[in-house]
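For reference, the structures are reproduced in the following blocks.
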Structure 1
Amino acid sequence: MNSPENDGITHINVYSKGKTELGRWLSNFAFTPVYLGNYGHFASIEGYWYWLTRQDERLRHLHGFAAKKLGRELPAVKEYEDGHFKDLIESAIEVKIDSYPDKQEEFFNSTLPLDHYYVFGDKVVDAGHRWIIDYLEEIRNE
């Protein structure tokens, strides 16, 4: 895992509290309103993430920890076949990137590897969901 001191130097941490603007924007927590076709409008990918399984309309309007907090408090009411949930999130991430041309340029021109970890004081914790980072790298390298 990379060191937070090197965020923006040797890598970009895709994290709402990351050191780079690009890393914060790429985070699912970011307030990045998107229109996701038949699913409608969402204030963030995080809100969409939880809306998919909770189906609570309040999640459409939330971003950041508020989306995660409410999503975790609500019971799951919908399940997806293996891989389908991941496909939906990847599609939403692609729509997000396509919806922000000003950020797109910075994203596609960046060459630092992406990472995803949390920082709690002196403690660095792997955020998991490596498939999200892998997908972002895939989009960037196309």
Structure 2
Amino acid sequence: MRSLRTFSIGKNKFCNIDTLRIYYFILFLISYGLTEIGRELYRPIIYANHINDFGIADSIGNAGGIIAQIFFGFLTINPSKRIGIRLIVLFSVGYILYKIAQLFLPGGVFDLKDIYGTLLGGILSAVVFLLLLVTRKDRT
């Protein structure tokens, strides 16, 4: 039962707007915006000109999407360090399992680059999250 309480959200924690929540919101907007710019502008240019960008154009949706989802999740629940790391792992593993399920779903498209993008996005999210927590502790 203890593990269920670690993910619970009290009314005070849910309703407080603090500096971290503002950072999470900004990071969500930036990652979502960059992901969409990458999909709509960068990817077509790379494909049309047959440029080898080492799979960035192929995996930009997953890399940016996982970052946007993680920081949107953090915005809503404002997690502690422990819960934040768990959520990063949970989101990343969920994306990867979904990509693997694409092998078996009708019309599903599996690309190993998407898994790499998800892993890189999850790692980048963890690094940024931990840096935010460290810098916040230094200021208080």
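Each of the structures 1, 2 was assessed by FRET efficiency 1/(1 + (r/R0)^6) of positions 20 and 84 (r between Cβ atoms, R0 = 25 Å, to 0.05); the largest value belongs to 2. Computing P(r) over Cα pairs in 10 Å bins from 0, in percent across structures 1, 2 gives 12, 35, 32, 16, 5, 0 for structure 2. Work out the source of -25000 here, i.e. which of 1, 2 gives that when helix-only ellipticity at 222 nm (-39500 (n - 2.57) for each DSSP H run of 4 or more, over all residues; to 500) is computed. Source structure: 2. For relative contact order in percent (Cα under 8 Å, 6 or more apart), which of 1, 2 scores largest? Comparing 1, 2, the top value of relative contact order in percent (Cα under 8 Å, 6 or more apart) belongs to 2. For which of the structures 1, 2 does the calculation of mean projected area of the Cα convex hull in nm², for residues 76-131 alone return 4.3? That value comes from structure 2.
State the single structure among 1, 2 that was used to calculate mean projected area of the Cα convex hull in nm², for residues 52-107 alone, giving 4.7. This figure was derived from 1.
Read-outs: derived from the displayed coordinates by stated rules, not from any lab. Fair warning: this is a prediction, and the values are worked out from it, not measured in the lab. Cβ atoms are built from the backbone, for glycine too; each structure is taken alone.
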